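So, here's a batch of structures to check.
Please treat every number below as a calculation from the coordinates, not as lab data. All values derive from a computational prediction rather than experimental measurement. Cβ atoms are built from the backbone, for glycine too; each structure is taken alone.
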Structure P
């Protein structure tokens, strides 16, 4: 089968979980004999690709541009004509039987959907985030979960400065959402894939037909996670340091249990970087927790795996609707119990009290109690949880099963498209 995979990033250093899934899908498809072409944006950190000549020019929203350049960039965010033309060229050259869309907005824009439709290419789209129903893609604004745009009331995005706390960025996101609602752009996509049951349910709540969404977890390479390290006296948060991740709640919970004389030997390590880093460090200083909470900066690859493998457990304290966090997958593959928020799709990867604990998202006291509960377990009890976690996640991420389901979806979409064309 000839398959076109589309993502705004073709760099393994960018984009988090959606990029990981994107590259893993390409690898699995090629391994099973399919011809995979790629459409993306040029970037100095991109992987090498024979299809790079079709990629669009690099866009950098952080560059200092003059007014005219900024206006042109806004136009590309909403409807990128270059992306339309470039994707038509790769369609003509590679003649894909189906296109699989991932995160493409802002850099490639939804304009590519019109080109695919014009050329009669069936489309599926994986919902890696909430962009389909929320202009800022998070369903999170001003420090809390927000569903004000339900029913197409996208003006709330502007009024609440939902994008980067900026009226100008939020205005662009609002206009983009209204335009593509008016054009019925996403109605041209034949099928959506939701990596979590929660994602499907939330999209259905916002008016998307349940028949247009199938649940299929993102594939994840479970190899190279056989590292065994001796447990050390720390537990771990790792990931992006941003408001929706709930790290400030975690710091406050740790400070609270420390006041109860519960952290004699143990400490919290925080690994990652992001916009909240300075504020989080100030919070640690304010609470006088420097001896019990340490920031290690950004880590990746084997260095990160060693830190995870040596921890007692990891914590994902999100205060937003996480979809399918890589943090849980990686931790469990390294035989680590996990404490997760009950918000979003995270709990779908858990077996309560067997692979870790689930706390009420946003409830600092409950988070603290779950940390205490985990620390109260002895090494063998945590080890048993970790073994169960690895077994569970390995079964959930069985490559053959996921490939079989994905191929079935591709074939169904292609056949349904052909039937519609004949009518």
Structure Q
């Protein structure tokens, strides 16, 4: 074990990382493999070394910090989140979980020595899909769920994923060794809620019970573009009018389904000029539900409604819902009670690395309140006390699992 330097506070670290990729709009842009991302991953590894931990990187650019140099003897406990952000996003989404895990490991080793079960903090390379049209590539790679076709994707400047990956990982290799092929026994992730429930119910901690399934699609209605002044109303094939009626029927179908959340967030009209009858409309649909059967049932009903309007519906995302480990939920509850904090159990309406990992490995997840429920925005905030509460619960849970 290398010499441990003075540990920085979690809040200090969050403020330092907030500056890596800071934008003029008071947000943060740190996309996978860009210069700010590389700087953040290097800084994470530097802090790990200062804390007496052992940093390493894999071939996807996930960076790790372990309490033990040899992690091949038994399954480890993994904890962390993702280091990338959305464009002009907040400073806490992902980064809070990364730095809380690193801080917890540093404090545990300083206070209790090397754990019986190795603990590994992870700074996942990517989760948001902000640069390439692919999400969760870091956690998918780690758990052997990575789709090789992603390697050929290009960003909006024409840079190919594989080229960017090779350059970034090569640079990180100068700072730390590459390591692959080790076993994970359990995974814990700490995250801001990104919603209003904990704040509105005055709860310190959220114990996540599961993560919703997601189905997304692009829906298209084709009519006939025509002259706005010479085409009689009863002879028009107005795609926009049909789309409005279709959307009204989707609302009627889905509005009263318990615990279902759906959003129509993108809307494109062609030719989109004031004096032409709309000839084509495309809009998005995002549906989320913890009960996968209910999600599938109502997505099928939407498909039927679309076909009644002679429209087409093209699925673009299909992520299955997942439940968190009962055992880890109990440990997280006990850790919360040890700190005399209030808590509630709730599902996550957003996707997380924990969702991908839970398909293969027992997983637990902790939420802390988000001010006004805002996230993916420069206005994303959480009170310092709440941030520290979450880190204390994570640290206590790791202690219970590893010491």
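Can you rank P, Q by distance in nm of label points 7 Å out along Cα→Cβ at positions 172 and 292 and just name the one with the largest value?
P
Comparing P, Q, where is mean count of other Cβ atoms within 10 Å over residues 276-283 highest?
The structure with the largest value is Q.
Identify the structure, out of P, Q, from whose coordinates helix-only ellipticity at 222 nm (-39500 (n - 2.57) for each DSSP H run of 4 or more, over all residues; to 500) was calculated to give -13000.
Derived from P, not from the others.
A value of 0.10 was derived for FRET efficiency 1/(1 + (r/R0)^6) of positions 36 and 116 (r between Cβ atoms, R0 = 25 Å, to 0.05); which structure in P, Q was it taken from?
It was calculated from structure Q.
By the measure distance in nm of label points 7 Å out along Cα→Cβ at positions 156 and 268, tell me the structure among P, Q with the highest figure.
Comparing P, Q, the top value of distance in nm of label points 7 Å out along Cα→Cβ at positions 156 and 268 belongs to P.
Work out mean count of other Cβ atoms within 10 Å over residues 28-35 for each of structures P, Q, then name the structure with the largest result.
Biggest value here belongs to Q.
Thinking of P, Q, which structure, once relative contact order in percent (Cα under 8 Å, 6 or more apart) is computed, gives back 13?
This figure was derived from P.
When Rg/Rh (Cα atoms, Kirkwood Rh) is compared over structures P, Q, which one is greatest?
Q
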